[in-house]
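Structures follow.
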Structure P
Amino acid sequence: MELTWYGHSCFRMTERGVLAVVTDPFSPNVGLGELPKLKADVVTISRDEPRYNYVSAVTSAQRGEVYKVTGPGEYEIGGVFIIGSVMRPEKKGNAQKSTAYAFNFDGLIVAHLGGLSFIPSQSQIDALETVDVLLVPIGGNGELTPAQASELISMIEPSIVIPMGYSSKDSLNKFLKEMGLTNVKPQEMLKITRSSLPEDTQVVLLEVKR
């Protein structure tokens, strides 16, 4: 499986070039830059807001329409299983509900937490089942803070963590400090198989592709 980051919580995931998934494409009007032309078979939306739902940025990788997944449920598309789980805060406040998605790429489970802004309950975490690769927001601003992200990672215990949803080095440095890390070199993309997963949790930084 290949995974590329386009900024905020927008990723493109492909499995052997057969199926492409784009998560949370953002509008050019929200101050996050402008996405390149993205081609995919499936697009998932975690929150119905311009930072996450600009589906017109994505065109079909093949003939036909792009399959849009906009909420909780179980989906099977092109041999990839997708589980959308609603993340709803137990206490009223500024936190908003969103949808987290778990993608099963031939036995490799990638969980995308989208616009998550609070630490979910254990039952909500359990709905994601086993997570191999966790895509987690760390930048605050209506999403998880670095400290919250670190706490959630310790609860999920994934093999690989990829931080997202940040635009400043300050947020990233705070997150790395929470994880007990200092110098992590970013890479262009992640290529991973289930057999190559590390035994201990590893943080992978990705460069934003434009």
Structure Q
Amino acid sequence: MKLYVTPLSPYARFARIVALEKQLEGRVEVIAAQTRVAGSPYYSINPSGRVPYLLRDDGVGMEGSSLICAYLDHLDGEPAFAPPAGDEAWELRRLEALARSLLDGLTVWGRELRHRPEQERSPRIIEHERQRSLRLADLWEREILNPQMRGRLNMAQIALACGMQYGSHVLGLQWRPDHPNLADWLDEIARRPSLAATAPPPAGP
């Protein structure tokens, strides 16, 4: 199988982490896709141009981080990231949705900074997303004490770690001084081999 990604995409990082956690390195080839470029050869593989994109062994393509992660997780018939049954499942899904909300806003900010010429960027959008990120960091300073964020690795943890590292490493978001619980949690989970191997490079000066 071929997994198409871009190095800084946090959504593609979800799939890369799950592939490593499930020890699928021998079955999944990770390929850097060229996106946001007119005439990119990648568009003949995935016309939407989005990542992640998984091209299965049977030639069928799959798009979307949730779908791809679930597919990779179920390949061996022993899913490790599927939500449990009952109320615990709803709580886990609530936390994952909250983490994805943070990440969605950060990627809007990222598109302004990384894909628009400086004269076309919207300071209003950037500041809106920066403020929203800080409000959600305030919320996560409490939510990070939830047992679901402390136990076995799950998709809520992956989504939050990818979001916080994207914010600080790619966008330079300054959130650590006022959020010690969240910072300690991120430092700990970031040492996990699958996250360390896929971490984005730190933001430049």
### Summary
Kirkwood radius over Cα pairs in Å: greatest across P, Q for structure Q
### Query
For relative contact order in percent (Cα under 8 Å, 6 or more apart), which of P, Q scores largest?
Q
### Structure responsible for -15500, with helix-only ellipticity at 222 nm (-39500 (n - 2.57) for each DSSP H run of 4 or more, over all residues; to 500) calculated and labels P, Q on offer
Q
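The value 1.00 for FRET efficiency 1/(1 + (r/R0)^6) of positions 52 and 84 (r between Cβ atoms, R0 = 25 Å, to 0.05) was derived from one model only; which of P, Q is it?
P
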### Task
Of the structures P, Q, report the one carrying the highest value of mean count of other Cβ atoms within 10 Å over residues 20-27.
P
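One of P, Q was used to calculate FRET efficiency 1/(1 + (r/R0)^6) of positions 164 and 196 (r between Cβ atoms, R0 = 25 Å, to 0.05), giving 0.95; which?
Q
Every read-out reported here was derived from the displayed coordinates using simple, explicitly stated rules and does not represent laboratory data. Not measured: the values here are computed from a predicted model. Cβ atoms are built from the backbone, for glycine too; each structure is taken alone.
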